[in-house]
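J.: Read through the structures below before going on.
Read-outs throughout are calculated quantities, based only on the coordinates presented, and are distinct from any laboratory measurement. Bear in mind that the values here come from a model prediction, so they are computed numbers and not experimental data. Cβ atoms are built from the backbone, for glycine too; each structure is taken alone.
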Structure P
Amino acid sequence: MFGKGYVIEHCISLFSKKQIEKAYRIYVTDCLKAIAENTTHLMSFEGVIDVGSHMESRFADIIDFEKKKKIEEFEKKSTNQIVDEIWNGMKGGKKH
């Protein structure tokens, strides 16, 4: 019941659920951003006037930026630094 196939299927299922949740969150935040931007415009005799503020970036862009930043930090580390961090973590020490 708890063989290799079960573990793989569980991991795939969990990953799939997380991707669906992430897509839903991105969709909802993009909808809220669109609603907010649509309410910041005012029709007047001079035309459309921007009133209020609006968001400059999307939730998805913020997430991707943070992920890329972590990857870049990881890629800058040497193999010895990574191995040292793993050993320190196994010994209960602090991460660098």
Structure Q
Amino acid sequence: MSTPVTFSLYEIPASPAGSPGITYVVTHGGVVIFTREYMRHVRLIQNSPYPKHAVAWGGVLNSEGHWIRKSFDFGDAPDIDTRDFVVELLLKVL
């Protein structure tokens, strides 16, 4: 498994008019940037202090926190264990 030793969460406030769900990306340094709405992953990065080149992968969860798909912009986790670990971290704050 290629899970980094630590991950940290960085939440971007959702728009009140946004579509319910979870959009997230993970930086090469282990920062999980997420918002509680569906949006393009590139737009999520534009709303964060991180540059696009810092992102390794991302995904989309439904409003109950179940994994739906990988990021169209950045692809999926390096392995299923890493993805599941990040999803579990997000579920703890949702």
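J.: The value -6000 for helix-only ellipticity at 222 nm (-39500 (n - 2.57) for each DSSP H run of 4 or more, over all residues; to 500) was derived from one model only; which of P, Q is it?
T.: Values: P: -23500; Q: -6000.
Going through each structure in turn, the value belongs to Q.
J.: Starting from the value 16: which structure in P, Q was relative contact order in percent (Cα under 8 Å, 6 or more apart) calculated from? Could you put the intermediate results ahead of the total?
T.: Values: P: 16; Q: 27.
Corresponding structure: P.
J.: With mean count of other Cβ atoms within 10 Å over residues 7-14 coming out at 14.9, pick the structure among P, Q it was computed from.
T.: Details: P: 10.2; Q: 14.9.
Matching structure: Q.
J.: 175 is what came out when volume of the Cα convex hull per residue in Å³ was calculated for one structure; which of P, Q is it? List each step's numbers first, then the result.
T.: Numbers: P: 175; Q: 85.
Considering all the candidates, the number was obtained from P.
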